[in-house]
Structure P
Amino acid sequence: MKKFYVFLLTITACSSGGGGGGANGGGSPPAPPNPNPPSSVQTQQVFAGVLLASPTALRQAPNDDSRWFALNQGGVITEFDNDTQNASGSTFLDISGRVNSGGERGLLGIAFHPDFANNGEVFVSYTAPAPLTSVVSRFRSLDGNQTLDPMSEEIILTVLQEQSNHNGGDIHFGPDGFLYIGLGDGGGGGDPNGNGQNTFSLLGSILRIDIDVVKGYDIPIDNPFSANAKCVQGSGAAPCPEIYAWGFRNPWRFSFDRATGDLWAGDVGQGAWEEVDRVELGENYGWNVREGAHCYPPGSNCSSAGLVDPITEYDRGNGQSITGGYVYRGSAIANLAGHYIFGDFASGRIWSVPANSPAGATPTELADTSHPIAAFAEDLDGELYVVSYGGTIHQIVP
């Protein structure tokens, strides 16, 4: 679960890594990560004129670097020009009347359809009230992609939530064109209902669905349980065919490496360990048998058979709520190329680890900031930004 400190949202998750999530798409493989990453980076505030309220994500549309889109937790998407000094925001979508916001609830994810320029389709993830439900919906633009029509909502998938925390909510299109959805374990402490290891539930999993259909969604044929009937409201009588990988506590933020297609997730820990996972199809990342690479509860005995170890982890001396980031593929910090960048909401620290690391790698601390890091963002040039839950945006610079 993500945790809360005074006015701050923290989000807690746990996963364990293994390998890929897509393909490089041909051509030359990416250069190996520099074995000597920079010892430090800075964060420089940008877009200071854009007013945000508890932002949870920041994205650009495919093949369009002219604008940014920021999610405000209460249910508004703010659009603004890609002008770091002079930009001011306007409303791209307002569904605040449909969103149950507060704590770990709210407007949590956005994914532009790969063909957004032509079809005007955008997918969002949010929590709705009475009963608390995670919702993934499609919205369409009727004005040439200037705004989204709030009345165009088509609900694609709903999952009933058991508690108010561990909602996950991140969504991305993968290099395979399918929509990936992260869901936490249903909340509470220690996964009381065992959802992380229960494939009859969508909770505690990363899902993969095909949304390029007339209505609703289809199941990719190579999903682990693709032959089974779709799960309804998040559960079923057999393992859910929507599941891509499972065993997560709350994969709050995940991303795809634009060079390799690998899927990376930061999974927030219960009380001792935060972890980074390289997520592969059909793998089990261990929660709640393990927290990170350690048996859960602490001091217990467990079997690691069939469980994937995290690529890296850190203990509570360094932070209390991991925020997953991106593999750096920009050019401004040359010796950071090929390193996965991630941070912590509570401590504000930022680390890197080579993307080709085996399990158990030691991360390098790059910065110790004062930002409550709600998310990272990647522009179309591969440069990275920090989204502070306090309402500001900061670029990572040398």
Structure Q
Amino acid sequence: MERIYDELIRNHLAEHRQIALLAGPRQVGKTTTARQAAGDHRYYTWDRQTDRAVILRGPDAVAAQLGLAELREAPRHVIFDELHKYRSWRTFLKGFFDVYEASTRTVVTGSARLGFFRRGGDSLMGRYFLYRMHPISLGELACTLPPHSALREPRRVDAASIASLIRFGGYPEPFLKSDTRFYNRWRRLRSELLFREDLRDLTLIQDVGQVEVLGRLLANLAGGVLNYSNLASDLNSSVDSARRWTAALEALYYCYTIRPWFRNIPKSLRRQPKVYLWDWSMVDRSGPRAENFVASHLLKAVHWWTDVGIGTFDLFYLRDKAKREVDFVVTRDGKPWFLVEVKSSTGPLSPSLEYFQRETGSLHAFQVVMDREYVDADCFATDRPTIVPASTFLSQLV
């Protein structure tokens, strides 16, 4: 299927000289998107021996194979896949870009390691734009064209597609097949590759079995506050190990955490993060799965809005010592923009929405209900706390 990221990468190649770094979970569709978007291109993957041999000889060897010394009407499109497995990949890309930037447009795809160089010194500073690729969302099912602004007009998505998205997750293969047997086999294989291959490639962690147990614990905790002392007790490990292993699973796009927003909130909680899975289909209970489903849509939106330059967006949650709580707050350029409370079924409006909207100054506050039918109306047209269908609200995001 056409992904919203296809047009994003096409536009990047047409408009920008910088390298496009396309990062995201295993099997989310990065390679497919890069190859479809690049049109006529040359593809190199570190996993193919002949390509690896050329890359190891350096940027000039790749340039010679591409024929970059020859006059061309337009820059040559080139894709490097799984390049992060090469220890000197940053140096290679820097050298390739600095010499051949005028005659190439480059896409690099890969997993967590693509983001690592952003910490500390960055030898690629000014030479790349990072795009974070997410699973298929309800907004993508509504429209695969990139929005011109942060929000879309609401669009109806059929109930069967929404049910499949919640049941089988947003990774393209299992969603498109929507077959339980295929999904079970795909999920088991992906888990084995992540824990048995990626974890060892990325980290020095030896206790892979314990990290697998941690993965199951985090799935049961989805939507809950992360307590590393409790995790350490369950794993029979140190708190430091529990933190380090959780960070490794975050780096591998197994899970992600969001932290509490606390600015100007009296007696707010400031430290404990909440945890969610990138693949919400792995959350067994319906309530936490619904919350994880919405959380992943919001995370995708804030990453997209930030990556395409609309502004700086972040995702937090709200909780204070009086046990008032709102599931999510989205900030725009450091200021609360809208609040989201997730409910599986229709009920009274949460009083915490009104309280936290007043305390944060958020423009909008929504109680997003999973089982309400689609309403063809703009959720963001009102500034008071409002109950909205998930199918309407999520269709307005990316």
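Among the shown structures P, Q, from which was the value 21 of relative contact order in percent (Cα under 8 Å, 6 or more apart) calculated? Of the structures listed, the value fits P. When helix-only ellipticity at 222 nm (-39500 (n - 2.57) for each DSSP H run of 4 or more, over all residues; to 500) is computed for each of P, Q, the one that comes out at 0 is P. Out of P, Q, which structure matches 1.1 when distance in nm of label points 7 Å out along Cα→Cβ at positions 169 and 193 is calculated? The correct label is Q.
Tell me which structure, out of P, Q, gives 2.7 once distance in nm of label points 7 Å out along Cα→Cβ at positions 161 and 273 is calculated.
Values: P: 2.7; Q: 3.3.
Only one of P, Q returns 2.7 for distance in nm of label points 7 Å out along Cα→Cβ at positions 161 and 273, namely P.
A value of 43, 33, 30 for Cα extents along the principal axes in Å, for residues 217-344 alone, calculated from one of P, Q, originates in structure Q. Suppose Rg and Dmax of the Cα atoms in Å works out to 19.0, 59; of P, Q, which structure was it derived from? Derived from P, not from the others.
Only the coordinates and a few stated rules stand behind these numbers; no lab work does. The structure displayed is predicted, hence computed values, not measured ones. Cβ atoms are built from the backbone, for glycine too; each structure is taken alone.
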